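Taken together, the values in this text are just the output of simple stated rules run on the coordinates, not laboratory data. Being a predicted model, the structure only gives us computed values, none of them experimental. Cβ atoms are built from the backbone, for glycine too; each structure is taken alone.
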Structure 1
Amino acid sequence: MAEYRLRRADLEDARSIAEINATAWRETYAGLMPAEALANIDLDDWTRRWLERIGSSEGDQAVFVALEDEVPVGFARCSRQSNTKLVPLGFDGDIASIYLLRRVQGRGLGRCLMARLAEHLMSIGCATAAVWVLRDAAEARGFYEALGAAPLGVEGVWEVAGAVLPDLAYGWRDLRILAEAACASQTQSPALPIG
């Protein structure tokens, strides 16, 4: 039986995270994003970006990695909120990204990653958080809603590879709700060591 755990990402994880990011995009955004954008991902460029993100303390950001038998299978990133549409609404934390390979979804890893993000944000003084999600990504929207997020009535666009994709902001007015919702699911799943 596979063993799962979470830990803070380090610089050596950058390439694995870039590869997971690319694979998860292809699995998640097929039909939502132009095929050209999904086919032409530059892993070297993405690795450089992940090295910068992991190595930066700007915005008190944190990157966490999910492991299956010590092999990375997912990741998540958060920081202080900087979006000019969301800061005035009182959202001080930003859930920047969360991706899992399709083959490990449904095992509680996403919820555990979200709990870890909530814990980190609370540890740096954030009480609220928001996340952007593609308007047409019903599965992702359902995931956040199951964790207590509500649509904020704020719309935006994600411009990628020449395409303009509509997205929506979801948020938690109390990060404890996210932490509790995510932790509640852990009672239904095997315990997941957090390193």
Structure 2
Amino acid sequence: MKTPERGAAMKEFPLQKVFTLIEPGPVLLLTTAAGRRKNIMTLSWSMVMDFSGNIAIVTGSWNHSFEALMKTGECVLAVPGADLMETVIGIGTCSGADTDKFGAFGLTAKKGGEVGAPLIGECLANIECRVADYVEAHSLIVLSAVRAWTNPDRGERRTFHAVGDGTFVIDGRHVRNLRARMESKLPPGV
């Protein structure tokens, strides 16, 4: 492993691309249901806010799902495996205004336990959420998790992340477990 040079020269980086330097959480799928119409959108901007299940996302009126999300106040965040990357990109490049994304991409809508939005059967995990806050100036929606599901039978367990410039990173191997050193600092139950 090569050691970084001390005092290596720094090169200025364009501010409009600074988001590509800080990898967000995994790419997610967000489902909504307005009446009988179910929809899915691809979401690459999310942030875990604390240990209580609060998650922030960024979206707005430019997305078809936004209206249903704000009207119903609920959604599901589904975590796709890396094997679904092409499907997830396809979902993000068409509109639910004119496409039944569950049908078009062969995904299974499953009933959750707390919200009307569907779980996605093919995903690693699904988190049922309710809108807790909306910061319009930043298009930031804070979601509170109300129930979560995992799919232990999924073969592909890796997630993937959007860098923000059209490239993606797939999770790699776990390199070291330092949980024992951290346990005294973690909240109970984590």
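Could you figure out which one of 1, 2 the value 1.00 for Rg/Rh (Cα atoms, Kirkwood Rh) was computed from? List each step's numbers first, then the result.
Details: 1: 0.93; 2: 1.00.
Traced to structure 2.
Could you figure out which one of 1, 2 the value -3000 for helix-only ellipticity at 222 nm (-39500 (n - 2.57) for each DSSP H run of 4 or more, over all residues; to 500) was computed from? Could the numbers behind the result be given before it?
Numbers: 1: -11000; 2: -3000.
Checking each candidate, the match is 2.
State the single structure among 1, 2 that was used to calculate Kirkwood radius over Cα pairs in Å, for residues 27-106 alone, giving 13.1. Write out the running numbers ahead of the final one.
Numbers: 1: 14.8; 2: 13.1.
It must be structure 2, since only it matches.
In terms of mean count of other Cβ atoms within 10 Å over residues 123-130, the structure with the greatest value among 1, 2 is 2. Comparing distance in nm of label points 7 Å out along Cα→Cβ at positions 139 and 155 across structures 1, 2, the highest figure is found for 2.
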